[in-house]
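Each structure below is given as structure tokens.
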Structure I
Amino acid sequence: MSNPSEACCSIPPIVSKGYDRKGEFVNIGGLKTYVTGPKDARHAILCIYDVFGFFDQTIQGADILSTSDRKRKYMVFMPDFFEDSPADISWYPPQTEEHQQKLGNFFQTKAVPANSLAKISELVSKADELAHAGKFESWSIVGHCWGGKIACLAASGDRPLFKAAVQCHPAMLNVNDAKNVTVPMALLASKDEVAEDVKGFEKSLTVPHLVETFPTQIHGFMAARSDLADDEVRKEYERAYRTVLRFLGEYA
């Protein structure tokens with residue numbers, strides 16, 4: 001990918017605590033969905049949260065994506081696949097056997113990727129009805145952690161719904177998934193992803209791509225686990241979202 005100027009984006013100051021969301025929650029295709037961005041936006045992003053659901057840091061990220069590109073505005077849709085029952089953030093990283101069991105059970109029941117993946121086509125179709133022109137010109141998908149797996153799977157196949165995909169500190173990286181990706185993909189890794197897994201995934205991609213590791217940041221730094229009161233985290237959080245916007249500006 002080329003390296004456009006930082007001037008492509010105008011990200012507002014990051015709010016560390018008490019974030020005031022810019023969008024609203026609406027029902028789309030039977031799912032409570034956070035929707036943000038200008039009503040006349042011609043492009044859309046499906047944002048898949050991590051297993052901890054609607055945290056301020058994740059919602060602030062969706063708001064950033066919706067309006068910070070100086071040339072292109074997006075409507076961003078973040079569905080509640082866990083239906084008000086996300087994982088408890090105290091379970092990760094697991095400190096006790098109970099935490100491990102609860103987290104494992106959550107992944108085996110509520111967080112089965114195929115279950116959420118099956119809902120995406122209808123959700124996108126229903127969300128298109130909210131477009132100013134009756135349908136968005138393009139859709140992209142951005143996924144955090146567990147959501148990165150969903151984004152990867154949704155970006156595969158002969159007729160993907162999305163023009164571009166982004167995985168933010170992804171979980172469950174698999175080189176075989178990479179081989180099936182058919183749209184441009186960005187992967188923003190933290191220090192906690194296994195470096196060899198990230199390298200193997202990148203080598204297996206056959207589409208235009210950007211793979212970058214943020215070596216000072218933990219798994220989840222763009223979503224629920226982000227400590228935005230920390231200066232370094234706040235700086236890298238902003239840089240990561242700027243990177244996403246540059247990538248989507250080029251490929252979406």
Structure II
Amino acid sequence: MLILLHKSTFLQTRNYTYRGFFMENPKYKRIVLKLSGEALAGDTGFGINPKVIKSIATQVKEVAQMGVEVAVVVGGGNIWRGKIGSEMGMDRATADYMGMLATVMNSLALQDSLEQLGIETRVQTSIEMRQVAEPYIRRRAIRHLEKKRVVIFAGGTGNPYFSTDTTAALRAAEIEAEVILMAKNNVDGVYSADPLKDKSAKKYAQLSYLDVIKNGLQVMDSTASSLCMDNDIPLIVFSIMEEGNIRKVVLGENIGTIVRGK
């Protein structure tokens with residue numbers, strides 16, 4: 001017996017077959033992936049680890065090929081941290097601008113890895129450097145995403161005194177992303193204390209942004225947390241070191257810690 005399904009019913013099913021390929025229906029259609037610079041360094045702690053960045057690029061490719069619109073914000077802590085420069089006696093604004101340049105280096109490296117895998121990618125910088133990348137223009141970024149290009153936001157917000165966590169929250173609000181995925185290289189979620197130092201630390205499955213701010217949990221800085229809370233943008237904290245975790249999060253699997261609401 002042949003059963004015919006209406007097209008809309010067919011597409012609304014979570015898993016379906018199309019022309020012989022098993023397809024998966026993601027929970028999120030547009031995401032911001034926040035990568036720390038340290039995540040790109042892997043175990044070395046400094047610089048860019050080729051194996052790690054290739055693994056991350058492969059995971060991003062998996063998600064992009066599912067039809068998800070992917071924007072990425074990359075930190076620069078594997079090369080330079082503005083806070084450290086400030087503690088050395090350097091002018092804080094100068095130290096932060098150096099950190100912004102570090103994020104551009106990481107973004108170009110990630111772009112190259114993605115394009116080697118056949119994924120069309122654009123880097124947009126908040127500080128103009130047209131010979132290197134496009135300047136950040138909100139409407140152009142959204143258009144790239146609609147064309148299924150991966151967009152990497154480099155250079156932070158373009159202003160000193162703001163972290164790349166705040167950049168992720170700001171860009172997510174601007175491009176109307178459904179969620180921020182915060183990929184970590186040393187933890188698999190949010191804990192009550194540092195699990196590397198305190199074996200009794202408790203892992204949270206779910207938190208509110210108010211919990212994060214009140215308890216001083218090291219998820220993201222207070223500016224970024226407030227921005228996410230005010231714009232009702234959920235945040236999922238998970239480990240990037242396990243292959244396929246980005247895909248799992250996008251499909252709605254319960255890994256890591258989700259932070260939402262008030």
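Values quoted throughout were computed directly from the atomic coordinates according to the rules given, and no laboratory measurement underlies them. Since the structure is predicted, the reported quantities are computational estimates derived from the model, not experimental observations. Cβ atoms are built from the backbone, for glycine too; each structure is taken alone.
What the table shows:
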| read-out | value |
| --- | --- |
| Entry that produces 52, 41, 39 once Cα extents along the principal axes in Å is calculated, selected from I, II | I |
| Per mean count of other Cβ atoms within 10 Å over residues 160-167, the highest-valued of structures I, II | I |
| Origin of the derived value 1.18 (Cα Rg over 2.2 N^0.38 Å, for residues 40-135 alone; candidates I, II) | II |
